[in-house]
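S.K.: Structures follow.
Since every read-out is calculated from the coordinates, none of them should be taken as a lab result. These numbers were taken from a predicted model, which means no experiment stands behind them. Cβ atoms are built from the backbone, for glycine too; each structure is taken alone.
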Structure I
Amino acid sequence: MTVHRMDHVGVVVEDLAAALAFFVELGLELEGEATVEGEWVDRLVGLEGVRADMAVLRTPDGHGRVELSTFHTPVATSAAPRAPVNTPGIPRLTFSVDAVDDVLDRLRAHGGDLVGEVTQYGDVYRYCYVRGPDGVIIGLVEDLR
């Protein structure tokens with residue numbers, strides 16, 4: 001056996017409180033928060049003198065988790081990407097939602113910005129991308145079946 005399951009997706013953000021508010025508005029539930037530092041985390045991430053705050057959120061079904069972290073030290077050497085969706089290496093997190101338009105309106109109040117347009121693929125689903133805190137791209141999919 002090679003993989004049991006996907007454990008979580010991690011995203012580094014500048015403003016942890018704003019990112020938490022964005023993902024909670026999306027419908028994720030806060031699982032826990034912590035501050036991490038010390039030799040073990042330095043070795044894990046390959047940086048020296050790490051001190052970071054993190055929060056883990058889970059999807060309502062309990063199967064998916066998103067880890068948000070903000071690093072106090074060391075200082076980042078480059079800014080978060082705000083590249084177009086087709087740029088190699090730009091991650092997208094996609095969530096199944098009840099109503100794309102409703103979720104989109106709620107996320108806009110938390111800085112969410114529609115990337116393209118809300119589109120419909122036949123009678124199968126409605127889909128859009130939203131750029132959230134620190135350039136994170138979120139896909140919203142509404143199943144029409």
Structure II
Amino acid sequence: MTVLFGISVLILAGIGGLHMYWAFGGRWGSRVVIPETVLRQPSFIPGQTATLAVAFLLFAAAALLFLEADLVKAFTGSFVVRWGSWVCAVVFGLRAIGDFRYFGLLKRIRGSRFAAFDSYLFTPLCLWLCFIFLMAIRTEG
């Protein structure tokens with residue numbers, strides 16, 4: 001399990017780094033990560049502050065998983081780490097379920113590039129992260 005926890009921490013940190021790249025003007029991959037309306041227009045346009053906030057939250061999730069999985073013994077049994085891990089499991093689980101319109105398992109708008117990436121990459125990744133946080137909580141490292 002330790003290897004799966006470590007890989008998941010690296011995935012979260014990598015996605016956080018990708019958000020930092022986008023926040024400071026990077027373009028690679030940015031065309032497929034924003035949900036599209038029926039008219040193929042972006043459903044929203046994230047600003048730099050919001051993108052940096054998401055990056056920070058992803059780095060925080062990586063740190064929480066690192067600590068909850070007991071990959072380092074510094075905060076073993078910490079109340080903050082345990083509850084933060086529960087929050088991450090719930091958030092990733094809710095993201096996987098979706099908003100019933102643009103993203104997740106229950107999305108209605110399909111056929112866009114985002115919808116394809118969401119179906120085959122983003123939603124399965126969120127399900128995985130929900131599962132791995134629950135496993136880290138359950139096994140207590």
Structure III
Amino acid sequence: MSDFLSLSYPWIKAFHVMAVISWMAGLFYLPRLFVYHAERGQKGAEPAESFQIMEDKLLRLIMNPAMIATWLAGLALVMTPGIVDWSQIWPWTKAVGVLGMTWFHMWLAGQRRALRDGRGLGGRQYRMMNEVPTLLMAVIVLSVIVRW
């Protein structure tokens with residue numbers, strides 16, 4: 001298995017990067033949809049129905065598969081011999097960032113249901129939450145590239 005992972009490393013890494021880009025695109029866009037939904041979508045009105053369809057499809061068809069692919073490829077990279085030195089700090093800060101990103105994904109899924117049921121937050125709160133993936137991305141990228 002370790003021979004396979006070592007030989008496949010560039011392909012797994014490329015797949016991981018593509019999955020991360022797809023996941024991040026959704027994590028940036030879904031809160032923005034929530035802002036529009038909270039500010040312009042009255043329950044039962046046409047805009048609300050359109051926002052619900054867009055939010056649902058983004059989460060189910062793009063974000064969930066991208067998150068799963070990111071995790072699978074990331075775990076394959078971690079299991080590749082010689083790639084991660086767990087005695088350093090950077091893998092741990094990256095792991096915390098990835099767990100935070102996963103929590104944020106799940107929080108967004110809960111907010112999609114809350115908006116659908118008329119219990120969502122206001123546009124201002126969703127605007128502020130839209131910054132969370134940027135902060136987590138900075139922690140993850142700095143951890144991997146700078147290895148701090």
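S.K.: For which of I, II, III does helix-only ellipticity at 222 nm (-39500 (n - 2.57) for each DSSP H run of 4 or more, over all residues; to 500), calculated from the coordinates, equal -20000?
M.R.: II
S.K.: Which one of I, II, III has relative contact order in percent (Cα under 8 Å, 6 or more apart), as calculated from the coordinates, equal to 23?
M.R.: Only structure I yields this read-out.
S.K.: Looking at structures I, II, III, which one was distance in nm of label points 7 Å out along Cα→Cβ at positions 6 and 46 calculated from, given that it came out as 2.2?
M.R.: Matching structure: I.
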